[in-house]
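Structures for review follow.
Every number here is computed from the coordinates shown, using simple stated rules; none is lab data. What you are looking at is a predicted structure, and each value in this text was computed from that prediction instead of being measured. Cβ atoms are built from the backbone, for glycine too; each structure is taken alone.
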Structure 1
Amino acid sequence: MPGETLVTHAVILAGGRGTRFWPRSRTRTPKQLLNIVGKETMLEQTVSRLRPLIPAERIWSVTNAEQAAAVRKQVPAAARKRVLIEPKGLNTAAAIGLAAIHARHVERGDALLAVLPADHYIAQPQKYREIVAAALDVAREPGRMVVLGIPPTRPETGFGYIERMGEPITDKGFPVFAVKRFTEKPALPLATEYVSSGKYHWNAGMFFWRVSTFLENLKAFLPKTHAALEELSGFIGKRDYKRHLRAMYQKLQSTSVDYAVLEPATRIEGPPRVFVIPAEIGWSDIGSWAAVYELLAKKNGDNVLAGAGYTDDAEGNFLWAPSKYVAAIGVRDLVVVETPDALLICPRNRAQDVAKVVKQLDRQKRKELL
């Protein structure tokens, strides 16, 4: 609305488990709480990128009981009282809804929300902040929801895609397109078509909207979840809040915000509701140890070591054993990750399969390794 002042809040989704980063990633210290790339943890990097735009007292983190203490230690002091603990993980729609009603309570009215994953890498933070500012400007208009789309560099089958419409509807320093549709993770031939068309972007899970816009769409597409959250909002700040939180979470649906809200919003007739801004920002979701190797290796074939070591006739290895001297002779394209109680060894091209180890440990009830 012309002349309207809206305060911006950030919501960092920080409750994931990071099973592909075992043995470093554990239930209490998953990927986002580790220094996977660089000295800061992934969560600390996410907060640092935001601080020039959004003050710490308006940065919310949504996590679970196992990780809450570590999250509080890693966020700035002013953001510690903004750590929201879900009674159980119910995917992104519930987590964002929980943060939305808390931001509305603090502001006693509407606000802008930037919703961001805690565990992504961005090589160009200044350009990223400029695009975030543009996305928030578009989202200021009631009813508009904005996503950042990553221009694909390869036919990736592990990501969802966003298809954009025709020409930009506006330019906020960066072109803004209406979204035609969201698509699920495609098979390789379809992913190849997407990339060659130039009309598709990877969905990086970064969203921008008003609190009121999000809650209106939640009411339209997930009415039971919306009703439960509205009931819970009346208990924020009261002594029995935690009891009501546990009760209300039993009524929430477990579903992603993409599937439950954004996808159906693109199918409503009338003016576009969902928009995408292409974001070429050196993004990576760092989905495996192989992805970490790709970020840290100066060129393909380099060996990446966490500490002191020696290599001879060895290429393309990721060797993380910072407390030991590592000697690698005649080996290629391996991932080796050591912790005090476990050792992972696998080919780099099988790094996605590390999650299978965690499933096996779950079945064996090896809690000391989870």
Structure 2
Amino acid sequence: MANLTSPRKLRIACVLDQQVGLKSHALNLMQGLNGHPAVDATLIPVEYGRGDHWLFRVPGLPNGIAGTLCARGEIERGVAALGSLDAILWGTWAAKSVPHIVERFPAFFVMDMTPNQMADMGEPYGYTKARSGRFAAWKRRATERIYQHGDAFFPWSDWVGESLHRDWGIPAQRIHTIPPGVDTNRFHPSSQEAPATDRIEVLFVGGDFERKGGLGLLAWAERNLTNVHLTVVTRDEIRNAPSNVTVRHGIGPNSPELIALYQASHIFALPTVGDCYSMVAMEAMACGVPVVISDIGGIRDIVSDGQTGYLCKPGDTAAFAAKLDTLVADTELRNRMAAAARSRVTEAFDARDCAHRLGDIIAECLCTRSPELRVA
């Protein structure tokens, strides 16, 4: 870690998207960075107008453009309000719409996927090939421009880091894979002994129920009415759910209600068909819950197949159901995987440790730029 010659901390603005999983990341990152001895971090949340801005009512203006314009305004106002800054940490797709701001300060980028990975995986997100191609050339040029200004890049996974190097020409020495992490003091196994039961509690957490593979999971639950109870945490309405399924709405990230659901579960299931990473998988593992999840994006960085859970091919509902059946039938296997899952998270995915590593690299880069910050 860099040493400072004065009590002044490095003033860092963190411009971060606030969608569901990314909001959890923002909460953890800000808490961790503000515990760093060299960093004073301030969040600039990017919410894309939340859909109720007047721009979304302009006739003929696509929602994507309206959202980007809203985000641009949120960023410009946030940066202006902070005044002098030592650097900006960018964790938003809207960065390419404000290159004049990106280039004004030392720039660092944190990301769960690269733009070409989003284009390749975009269909489940509603980001169609036609939409992605409409302004593809401009987006490529804009992204290349801001990436050229980046001092360091913090991909969540090796999958993203490899794309930065291969597809965008970022030198390997500027790429530092750092997962978003989870608050392991908050997310932990229950201290109370679990009640004896023959019924296995399975948990699903996903805002976009269909994209996260929820429909196939409901079908599996219906085939296991006698020995499985499935809790679904989502923002979507679920109609005609089987009798052994409970649907929960309005449960926020990092909330006590969410943690209690993890702690009460025997298995976490996420048969997602569109994901670049999985904050909820890390949260489940931190609570000592084995995970069955699709092998997609950077998720294999989190789940060790056969040790902390199972990885399945996206869309292969039969294989996913078979892995669930295996865990449901084998208490000893579940317990062994549960212990391994908790150990894996505390060793590699503690949010405070991850944030401090990120803060160390930012401080080191800034001290290289300005040697007066470093003790001789």
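On distance in nm of label points 7 Å out along Cα→Cβ at positions 331 and 355, which of the structures labelled 1, 2 is highest? Write out the running numbers ahead of the final one.
Details: 1: 2.5; 2: 3.9.
Answer by largest value of distance in nm of label points 7 Å out along Cα→Cβ at positions 331 and 355: 2.
When helix-only ellipticity at 222 nm (-39500 (n - 2.57) for each DSSP H run of 4 or more, over all residues; to 500) is computed for each of 1, 2, which one produces -12000?
Values: 1: -9000; 2: -12000.
So the calculation was done on 2.
Ranked on FRET efficiency 1/(1 + (r/R0)^6) of positions 51 and 83 (r between Cβ atoms, R0 = 35 Å, to 0.05), which label among 1, 2 comes first with the largest value? Don't skip to the answer; put the middle values down first.
On the way: 1: 1.00; 2: 0.70.
Structure 1 comes out on top.
Taking mean count of other Cβ atoms within 10 Å over residues 139-146 from the coordinates of each of 1, 2, which one would give 15.6?
Values: 1: 18.9; 2: 15.6.
The structure behind it is 2.
To test your reading of the models, identify which of 1, 2 gives 18.3 for Kirkwood radius over Cα pairs in Å, for residues 59-258 alone when calculated.
Values: 1: 18.3; 2: 20.4.
Computing Kirkwood radius over Cα pairs in Å, for residues 59-258 alone on every structure in 1, 2 gives 18.3 only for 1.
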